[in-house]
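Trainee: Input: structures, listed below.
Every number in this text was worked out from the coordinates using simple rules, so none of it is lab data. Because the structure is a prediction, the values reported are computed rather than measured. Cβ atoms are built from the backbone, for glycine too; each structure is taken alone.
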Structure 1
Amino acid sequence: MSRSHTRHELSQLESNLRIEIGKLAQSKNISLDTQSSSRCELIVLLTQAGLCEHPLFSQITQVDAAVCQLDIGLYGLCSDCENEIEAERLDINPVEQRCTQCAESHQHEHRQELRLTH
């Protein structure tokens, strides 16, 4: 996937998330300017509104991370081992942060943490 294609996909994903975040804010009677705020401002506004636990917050932060990685030339590298993330994984989810092996390890560790805390 080319860099411009990736940037376009991330932009589309961000646009869709901004619409959904706007609907969420409206349903909770929270004033958020989702269209003119930068991604950083939007993340801060969501944090201040107490929506950090909402899946849309996680999704917009993942988009922000992927765009930042693209800007500095690190897009597609695993956040854990720094090897390349498989192209198929990025085709499925352009904000993927881990290669298959590290994702499986992370998921296993997370399950263990859940068992220990519950």
Structure 2
Amino acid sequence: MPRSRSTSYLRSSGCSVEGVLDLIDGKWKGVILYHLLKGTLRFNEIRRKMPKVTHRMLTHQLRELEADGLIVRTVYAQVPPRVEYSLSARGQSLEPVLMALKHWGDTNLSSFEAKAA
């Protein structure tokens, strides 16, 4: 498995919060992980849940998450090839973190939007 930028970063980081944020850094990684909490999805299923992400960016984010061991990519040998993505055990262990982020957002984001208006 290729090393991602986050894996090498974690070795030099002295702060675990910094390391975790680097793992899920990126506009789409947290959202991808959140959607995969509900179960295995194919590429286009993920893309439909995230209509603003480009094909290229989604591919890039999925590759980084796979390289970091947070998701598992399974390819089925059939025509056309079928590829599915699911959370690894390590990715599943992020569920409380992702749900806490969702809860905080549900509770607080509207006040930020009101200030911006």
Structure 3
Amino acid sequence: MNSEQFISIIKKVVRESAIEDTIENLEDPPGRRVSENERHRSDWFNSLSSDSRINVESIIADAVDEALFGLLSVIDGARAIEDGENKGKLILTHKKQQEKVLNDPDKIGLHDLYKAN
């Protein structure tokens, strides 16, 4: 697996699932004991016009994208998670028959790949 394949998988397995699950939970909250807040949000969402629902779904997608971009920026080291000059470094590897560094600092960053595709 290379960096591009990793980002493609993240978009499919994480991004799409997070968006779909959030919308499904808004439409019909799961569980036997749905909280009052969840029920209220669901009733509100289900009462929206088609155009308003599309706007909310777009906001959900944007929020998921921002969260994933931020996480990938941290993994790449573009967004600091430690203070001071002596910071550690995160290394993301995929290991099968051989080990491949997915966030190689000499190549395009994962966060940049995410935004590019």
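Trainee: Given a computed value of 4.3 for distance in nm of label points 7 Å out along Cα→Cβ at positions 77 and 109, which structure among 1, 2, 3 does it belong to?
Mentor: So the calculation was done on 2.
Trainee: Still on this structure: Supply the structure label, taken from 1, 2, 3, corresponding to mean count of other Cβ atoms within 10 Å over residues 29-36 with the calculated value 9.2.
Mentor: For mean count of other Cβ atoms within 10 Å over residues 29-36, the value 9.2 is produced by structure 3.
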